[in-house]
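Okay, got some structures for you below.
Derivation of every value follows stated rules applied to the coordinates shown; laboratory data play no part. Since this is a predicted model, take the numbers as computed values, not measurements. Cβ atoms are built from the backbone, for glycine too; each structure is taken alone.
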Structure 1
Amino acid sequence: MTKQLASRISVAAFAVVVLYSLLGAVFPARPCDARRSFAPAVVALELARSQDDLTAIFHGRDCETNPAAPLRALGVWGDTLVFIQAYALFLVFFFAAIAPRDLAAARLGALLAAAAAIADHGENIALAHILDAPDAAGAWLRTLEGLTVIKWLALGLAGAVGGTILLRSGRVNYPAAAACALGLVGVVLAMAAPHLFGPYLLGAVALSWLSFLPVVVRGALSRGAA
């Protein structure tokens with residue numbers, strides 16, 4: 001596969017990621033108690049660590065509509081059928097496009113992206129069971145916690161690996177590499193203290209993805225070095 005083709009697939013997958021994210025913004029799932037739930041409902045549910053967290057999402061005083069239905073539609077089914085594949089393809093083909101710069105590191109980054117996607121599918125199974133009975137999550141809550149940590153850390157590490165490859169490609173990429181490193185720090189902090197840093201989790205991962213995007217756009221438009 002050529003670098004140009006890999007870049008074009010990555011750009012197309014990123015477009016799907018953006019469109020799906022916009023759909024989620026148009027039809028948001030909001031937690032029932034904004035004072036106790038620390039992030040949008042889908043992120044808060046992924047980072048739930050106790051029954052109290054689930055209560056804040058599903059039974060808070062501010063509930064106009066129960067968030068379970070939109071969470072199931074976009075957070076589970078849409079995520080499983082569309083979003084996971086889209087971000088995985090974006091990342092895997094980004095690493096394919098920059099593989100000539102550092103083949104071993106690019107392979108590691110692609111494996112981390114694949115691991116995140118696999119964990120994300122498992123996470124959605126746990127989410128579906130929790131949505132069926134949020135008041136009796138039991139072992140599914142612990143399963144969700146473990147898979148969530150694996151997924152987000154894999155995404156953060158994939159971003160850091162990509163940033164390391166870019167760092168070796170010249171000073172022009174230093175800001176992108178720094179953003180990728182900051183993204184990993186944000187993910188680690190959100191996993192360690194979700195109530196404090198959870199609201200910044202999506203932004204932390206977006207730092208690396210947005211740093212990767214110009215690379216694959218250039219690669220898609222030119223047969224030269226990305």
Structure 2
Amino acid sequence: MNQNASPYTPAEVAFRERIREVANSGNLHAAMTLAREFHKEHPTSYVARYYYAVESGDYACEAEISEDEKKALKEEAIRELKALHNDPELPENWKYSVANEVFWFTQQHVEQYNLGIERVQSGNLGGHYSACVGASDQAKKLLFSDRDLALARAWAQKSVEAFGEYEKHNPTWSNINPFAATAVAILGDTAEALRIYTDMFRKQGNAPDQKKIDHFRSEIASIVQAQANCM
């Protein structure tokens with residue numbers, strides 16, 4: 001057996017390269033459409049099933065669609081991801097990615113952070129992504145739901161540190177920026193938070209989207225207000 005053989009078919013290799021390019025451009029509708037087309041052609045492929053779920057869920061989180069449509073897409077994504085997660089035949093090389101998405105879509109922030117740290121400790125620096133996202137979302141929860149500013153900032157610091165390490169590993173991946181920017185805002189540096197957020201557009205190869213920037217400014221304002229409420 002060739003130990004260096006790719007675990008993917010040629011079609012899967014080509015699709016993975018294309019879907020990552022499209023997703024990283026920020027065009028989530030195009031990414032979802034591409035994933036659904038590939039899934040229709042290859043319904044049993046782990047690659048197809050994974051990206052079908054992830055791109056559907058990601059689109060639901062940001063698209064300007066009805067709440068019912070968002071709910072249906074998210075439920076569909078979680079259902080497929082859980083099916084993959086519980087599949088005893090899921091290949092080893094997919095277990096981390098599937099677990100990362102299950103934890104994110106089901107809001108298991110600490111578990112996502114720990115998954116990333118374990119990944120890094122095993123020698124894969126890509127785990128810093130999960131650590132950054134999980135810690136950022138946990139910081140946000142602690143600030144808004146638990147009103148624990150000190151603990152929120154401790155988790156925000158973990159997120160920022162993971163972001164710095166991930167940038168060394170993969171400096172062109174765009175969708176990590178909003179999470180890092182949120183963490184920086186929780187730490188109190190709103191100007192740097194805005195800079196990190198807007199740098200996402202450079203990574204995407206897009207012009208700055210003022211509507212999205214304004215929305216993030218409103219998120220910063222909410223963070224500042226929540227911090228004041230904790231004092």
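Which structure, out of 1, 2, was FRET efficiency 1/(1 + (r/R0)^6) of positions 59 and 99 (r between Cβ atoms, R0 = 41 Å, to 0.05) calculated from, if the result is 0.25?
1
Of structures 1, 2, which gives -23000 when helix-only ellipticity at 222 nm (-39500 (n - 2.57) for each DSSP H run of 4 or more, over all residues; to 500) is computed from the coordinates?
It must be structure 1, since only it matches.
Between 1, 2, which one scores greatest on relative contact order in percent (Cα under 8 Å, 6 or more apart)?
1
Figure out for me which of the structures 1, 2 the number 33, 17, 15 belongs to, where semi-axes √(5λ) of the Cα gyration tensor in Å was derived from the coordinates.
1
So if we calculate mean count of other Cβ atoms within 10 Å over residues 123-130 for every structure here (1, 2), which label has the highest result?
Result for mean count of other Cβ atoms within 10 Å over residues 123-130 over 1, 2: largest is 1.
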